[in-house]
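Just so it is clear, none of the values below were taken in a lab; they were calculated from the coordinates. This one's a predicted model, so the numbers in the text were calculated from it and none came from an experiment. Cβ atoms are built from the backbone, for glycine too; each structure is taken alone.
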Structure P
Amino acid sequence: MVFDMHAAPGGQTGTNIDDSSGYPWLYQSPQEQEHLTAIWRRVARRYGDEPTVLGYDLLNEPIPHYPQLKPLNPFLEPLYKKVSAEIRKVDAHHILFLGGAQWDSNFSVFGKPFDSNVAYTFHKYWTAPDESVLREYIDFREHFDVPIWMGESGENTDQWIAQFVQALEKNNIGWAFWPYKKMEKSSAVVSIIPPADWGKIVEFVKLQRDIAHVQDRLKARPDQETLNRVFAELLESVRLQNCRVNDGYWKALGMKTEPLRKQPATK
């Protein structure tokens, strides 16, 4: 198990994946950095001796690729050093996973490893599924003699997944594919079957939220009884035993589906 900081205080991306306010204030706010450090210090103190935890991924996909945000790149590694120093006060055992800038892709922001138990993680989506997109990370690994990990990929065809897994394993790179579950779509381990009337809720949340459209939203809002029923059904639909197993995806990952199929279904 790897703990991942997906929504850092102040926002590490400034986008929807970290629920921030539209700008990654984390890198320029001492208060938010202290908040982040305090969270990781508390997590590390709680799980420092837990053998089922492999390590801590300090920030998920920091600093997007937008040109206006690249000036933040020099702030990333110093922040990692600050957080790591606090973690090491209470946990000397677990691996610290450090993701590159620009959505965990840019390792040029890193200098010589500053901790003896770190791994560097990258994410890859919508690229060629071959060694050409891995070479810069392999070179980094060989230059500094440190482990690397492909911490997130997916959102593609079964053929693409299979080819990328082969490229990763050929080059001795560990991997994790995202996501575990998706609504209906087959580009995941299993798919959630949407409840009846789920589409009504989806259409409702797509409506404009400004004050000029309040009345339109109120008219389109499903009644409370429907909302309660649909979300209650959703809580049952997301259970593993009630999901659809995507055989092609499992095969692409080189795994067998039999253990999942032995899960008893719930009513």
Structure Q
Amino acid sequence: MWLHALAECPNNAEVFYHSCKFLVAQEKSSAIAPLFRGFILSLCEDQQSEKKPVEVLRHILGFPTEELLRGLIIKELQEQLSQQMPYLHLIHCRWQWLHGSVEDTVDAFERGLGTAMQLDELHKLWMDYLVFSSSQQTRCQSKLFSDLVHRCLSTVPSRLEVPFNPAEFWSCYSFHNKVVTLYLSCLPQSQHALVLERLRYAMPNNTELGLRLLHQEWKDGNIEHLKFQVQMLSSQAPKCLAYWEILIAVATELKEPSEVRHLYQQALHHLPLCAALWKQSLAV
């Protein structure tokens, strides 16, 4: 599909980027080089140019290049390219990842992060950067990857404005939670609970992260710690039904019937219209 779209839109950087990702996913990275050359030359006045495609791309992105490349790009495409800068950076990062050194790739990603772009484009750039960094991990680079993850989580916005009312916003942690999943996949299982607890303190409004922490405590068999964590979470987010259900389940597991009844009363105080809670409480 992406390759067909690329044939239809040869100058579209977004389509080319997704075509590259598709080929990498299909383990056909070797097919990217000729496509890359064709994509870059389609932007040039001289489409038979012997210039290195990556040098042309770096010139477009404002990197210092070895050769003087002024007047190389088709004038009619220059405005279009200026609007595609984020995806051109993504393409440059992907190319360096596949064919450049680690230093050049990191430089490409850092340069990309300094470019103005939409939030979804920033998400793509950060995720590519983190996946690349995770693939380069050694003992000495493990802390660098950890620092990069925390930098990403702390700098990528989670607030989304409500349409037509910029004074209001809501928090969306879906990207942050994907980053956490990637981070945990690079760590031993024994560290997951500790890392999740630290991250939850950094993102106290991230309900999914709180639930993931509780699940990890349950998997580790830390029932008392699970009880402590869910008590704290339910006090911070008393409108979250999942926290109350887990807290009640823990009290039931610990065979504390009076505590179970008390918890139902507390939960219904905060969620008086929750039919499921009413049904469960009446059955106790």
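Before moving on, here are some points about what is shown:
- Largest in distance in nm of label points 7 Å out along Cα→Cβ at positions 19 and 211 among the labelled structures P, Q is structure Q.
- Structures P, Q, by percent of Cα pairs over 30 Å apart: label with the highest value: Q
- Among P, Q, structure where helix-only ellipticity at 222 nm (-39500 (n - 2.57) for each DSSP H run of 4 or more, over all residues; to 500) as derived comes to -21000: Q
- Among P, Q, structure where mean count of other Cβ atoms within 10 Å over residues 27-34 as derived comes to 12.5: Q
- Test item: relative contact order in percent (Cα under 8 Å, 6 or more apart) calculated as 12, pick one of P, Q: P
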